[in-house]
Structure P
Amino acid sequence: MERRQISRVLISVSDKANLANLAKNLSNLGIEIISTGGTSKSIKNEKVDVVPVENVTNFPEMMGGRVKTLHPLIFGGILARDSDTEEVEKHSIGLIDMVVCNLYPFKDAVSKGVDLQSLIEEIDIGGPSLLRASAKNHNRVAVVSDPEDYGWIIDEIKKGGLNLEQRQELALKAYRHTAEYDTAIQGELAVRFGEEGLPSSLHISGIGSPPLRYGENPHQGAIFYSDFSPFSPSVSDSKLLQGKQLSYNNLLDFDAALSIVTEFDELTAVVVKHNNPCGAASADTLEEAYELAINTDPQSSFGGIISFNGEVDGELAKSIVSSFKEGVIAPSYTDDAIEVLLTKPNLRVLETGPLDNYHRNPSLKSLDKGWLVQESDEAMIDISDCKIVTKTKPSDSELESLHFAWKIVKHVKSNAIVFVKDKRTVGIGAGQMSRIDSVKIANFKSIPNAKGCVMASDAFFPFRDGVDEAIEAGISAIIQPGGSMRDQEVIDAANEHGVSMVLTGMRHFKH
């Protein structure tokens, strides 16, 4: 494939990594370097000849550097095609064969929490224009947006220049770079400008991980793309302390486990399997909470993901490694805990850091030829605001258990039913097509401990059969949204057996 010689290069970069080596190599190859502002000074400091951009445009940089390269003698030199020779000669335009450019550090400014005016100054104008112009004209011009590419590009120039396939690869990379940059800007400014609700158009951008082992199944490829928001407690920002490479299913389960455990202020442990909790408990110690959570469903807990909202110590770590688990996620680990966990080298261990400012981003799901976006389900009722609709009133301890159950049921796939005793799950029924089947599964999982439990349902009961089934299992109190045409039948069923029921007026479907 034919190579294009490089004889004249424009360099304008904010990230000056590897710049000195690039400039020296280009100069040694007899290539003319044009440059701007701080980039020009950095190159001169390396004793490399450089032509200031104002010497090309015959126009000074102005407005504090806001206007530098935006000039026909620069953009004409980049955008000129082989067919534009007559105009190039007429206007004395010097062709530019390669553009090396990366953009103002907008995301760094966001992470530092700078004020709005300072943030605005980190919005690059000339840089994206340079990248887009050179990418558009990739048939003739090579565009370089990543300092990591300097090495192989120099090697190719030494061989006679870059071929079309290489220039196409670089052009795509440049377009992705500018798209990522624009996405970060519109996302942060939406926050700064106080935009409410979901935006009218969707723009997704993320940094791809190395390919995951596979997707949901071995025949499916998968990559995890993390966004550019400032650090916050999340699977994306967690540190992998040890263990095998994370898989697609691992990431989903870690994310689900973290979102559940953050619902609680008390020390809490959660076990997740296939994106559903199969056990959860709050207690005075994490070790006690862990044992209670595991004992909800020991069989399903095998190979699960465990999450904690407090620090994992050595004794808890011993309990974790006593049976097979896929992974653990927690804010922190003691040195003793790390030493114990290392005895299971394949165990994936994620450290989130403090969970204080945890929040969910809007959820995104793909459909064929489209996406569904919705606000995160962060709503949580105060149990005192619920409406008691039965003759029998729940006791204080039952209200506490009902509140715990309601926090868990919002994270269970619909139709969702959760049986709770005190502050621990006893049985969970998830993802069934009929609500009564979820009740039956929760009861089956809870045998022989259902007597005296409370029950949470993520949505209303369309018929009284689900309530009858729960009462027969030994349920003493029920929390559910209400809103069915047959609410009174359901309430009557509870009254017939002296069972208390509270309505939240809020459902928590999770599909």
Structure Q
Amino acid sequence: MKDVEALLSLGREIARGPESMTRAIERHIKVRNRNGEIVALAANPAQFAFEQARGNKNIVLKARQMGITTWAAARFFMKTITARGVLTVQVAHTREAAEGIFRMVQRFWEHLPEEWREGPNAPLRRGRANVGQMSFPELDSEFRIVSAGDPGAGRGLSIQNLHLSEVSRWPGDAAETLAGLRAALSPAGEMVIESTPNGAGGCFYDEWSRANVTDTVQHFFPWWLEPAYVSASVTENEYTEEERALAEKHALSPQQIGFRRTLESSFHGLRAQEYAEDAVSCFRASGNCCFAVEAVFKRLEELLPPVARQGETLYWFPPLANKRYIVAVDSAGGGADGDFAAVQVVDRETGLQCAELQKRLNPLELAQAAALLAREYNGALVAVERNNHGAAVLAYLESRERYANLYAQEGVAGWLTSPASKPRMIALLNSLLVESPEMFYSRRLLEECRTYNTLPNGGTGAAPGSHDDCVMAMAVAQAVRAEMLVKG
């Protein structure tokens, strides 16, 4: 009991503020350094800055290997072993990363004083130490490490400390996983979301962008905060204009400029992603977006609200007499939790976006909505992507809606998106975004373009947690239009 009370007293001490927590970590936590040596964890500049500025809810945007994962693990470990009834959960982006974090936490425990760890009355005697799980029966506290891909990660728990690592690289629906974990966090619990950037879209980007709305403290740590990031120096008269401006703005040394040059040669276009220098360009320069990101952002900044709205249908240009239009349809299964369906209306001659519908609709409802828009736009040509549920939409258009002006390929109604046609469709849409951005008026469409990526299997599609229905409907519309222009 005496040792337990000593730990609880330490817990009350570290709760007093960042200086107390930093002293406790540097006194009790051991890590393996870059040279493979076991040493006391001394706060580096990024770790120190985080501890000084942190709140209960935090989001960290950082360059590679800044030590934030280590610091979050250390401070949450200290909070777990110095209080009763605490559950700490750390979530890594892969199973391998989770195992690596657990080995680090295991090392924390192994280098605590022996009298805390060994013996039947030791306060930090472990009751369970499976891979990814460590419990302390004397305190009724527990430390768990899981991967974001684990089914139901964190669900059904009551968590006091939550660390979410490399969220921009979480698999599957990252937003849904994060929502489940956030729901498991106790109202007074502490949360740290951290990641390197990975494109101007997706769950982590969204969390960073709306931090002020969710009362979350933002922390940005550029690469030059890491003292080890130096190399052979560059003389100041050899600086480029960009290097000189950066060095003057952030007081960078010639050795740091030299290191930056090694990054350019090693990482090329990924330098701004892996070794972030500001909280805007690192997102725009990262990820595997299929579209010209700068063109998308520029157009987003220029957009005006739609002229009219009817339900989920947005209007920018009403139908004009003697004009011909294309109504392109991307179908979905519908249902409350299904994918969205999308309909794009474009001017057949110019490609101008006139109207857009995005809604969860079943095939019958989508056929009705598409026919309504097509009739409104002068009996427009309706091009339905016939993949998946598109065949049902086409059937309803013909049988229930009696709509005859349907696009067909080689006598078969509908547009077929195939491994051969899809790259051409996306390339055409990208070129139009660059060359004629004034054709596009939908924020929903452009937001989807930001998160439409090259996938690991070589294909293309929406980033995890994102949608691509507006993109695909527009890609069909422009591909059909291009074909019509050739045919005359």
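Brief remarks follow.
- Answer label among P, Q for the case where distance in nm of label points 7 Å out along Cα→Cβ at positions 267 and 467, calculated from the coordinates, equals 3.9: P
- With distance in nm of label points 7 Å out along Cα→Cβ at positions 43 and 443 derived as 7.9, matching label from P, Q: P
- Which of P, Q yields 1.00 [FRET efficiency 1/(1 + (r/R0)^6) of positions 19 and 99 (r between Cβ atoms, R0 = 35 Å, to 0.05), calculated]: P
- Comparison of P, Q - label where distance in nm of label points 7 Å out along Cα→Cβ at positions 115 and 147 is highest: Q
- Each of the structures P, Q was assessed by volume of the Cα convex hull per residue in Å³, for residues 283-338 alone; the largest value belongs to Q.
- The greatest value of FRET efficiency 1/(1 + (r/R0)^6) of positions 203 and 419 (r between Cβ atoms, R0 = 30 Å, to 0.05) among structures P, Q is that of Q.
- Highest-scoring entry among P, Q, by distance in nm of label points 7 Å out along Cα→Cβ at positions 251 and 275, is Q.
- Across the set P, Q, relative contact order in percent (Cα under 8 Å, 6 or more apart) reaches its highest value in structure Q.
Read-outs throughout are calculated quantities, based only on the coordinates presented, and are distinct from any laboratory measurement. This one's a predicted model, so the numbers in the text were calculated from it and none came from an experiment. Cβ atoms are built from the backbone, for glycine too; each structure is taken alone.
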